[in-house]
Structure I
Amino acid sequence: MKNRLEELRKMRGIRQEVLAADLDVSRQTIGSLENGRYNPSILLAFKIARYFAMPIEEIFLYEEEEP
């Protein structure tokens with residue numbers, strides 16, 4: 001799953017450390033999310049969406065896998 005987390009964070013001038021603290025996760029979690037190495041729990045996805053005041057679907061981009 002791709003996401004726009006890094007783009008949104010940088011557009012708002014928010015450092016990874018600040019976002020991590022606001023979401024109560026580690027900076028490494030934010031880095032892993034931004035690099036696509038980690039998919040968030042549904043709870044964290046909702047927290048991120050609420051933080052940016054956006055629908056989850058505008059932050060996390062689900063792509064169907066080919067059969």
Structure II
Amino acid sequence: MDMWNCVIAGRAYDWSVEDLESIESMRSRLHGAGRAFLDEIKRVANEARLDETFIDPHSEPVEVFTMAP
């Protein structure tokens with residue numbers, strides 16, 4: 001989830017945070033990332049911007065997504 005927050009915001013995701021990560025740490029990060037993701041989607045929906053796209057430059061090939069499914 002945190003990776004998607006970074007992609008939407010145009011920031012790089014630090015995959016090393018997952019190296020040897022404990023279950024408790026994963027739960028904590030997911031809790032924070034889930035709240036941030038939900039806040040972003042609510043903001044975009046309230047602004048009627050669900051048709052906007054964002055690019056995942058880390059995928060091979062690069063992919064384009066919309067905010068709405």
Structure III
Amino acid sequence: MDERQRLKTILVEKSYRSGTFTLTSGRTSDFYIDGKQTTLDAEGAYLCGTLLYRLIAAEPAPIRAGAA
């Protein structure tokens with residue numbers, strides 16, 4: 001299993017919840033994803049960091065903070 005697929009698996013296991021949820025906006029949803037649960041998991045944090053780093057490193061344009 002590659003790293004992206006493993007991260008998806010961890011997201012489903014730790015962060016995905018089905019049911020009826022009232023969102024901050026007041027709207028309801030049939031599911032909720034709490035990504036914090038994945039990023040607080042050691043393997044999930046490693047995979048998030050690794051995959052995000054690769055995306056940033058592959059970007060040809062310099063990445064800067066603030067408005068362009």
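Before moving on, here are some points about what is shown:
- Calculated for structures I, II, III, distance in nm of label points 7 Å out along Cα→Cβ at positions 35 and 51 is largest in II.
- Taking relative contact order in percent (Cα under 8 Å, 6 or more apart) as the criterion, the largest value within structures I, II, III is that of I.
We did not get these values from a lab; they are worked out from the coordinates using the rules stated. Being a predicted model, the structure only gives us computed values, none of them experimental. Cβ atoms are built from the backbone, for glycine too; each structure is taken alone.
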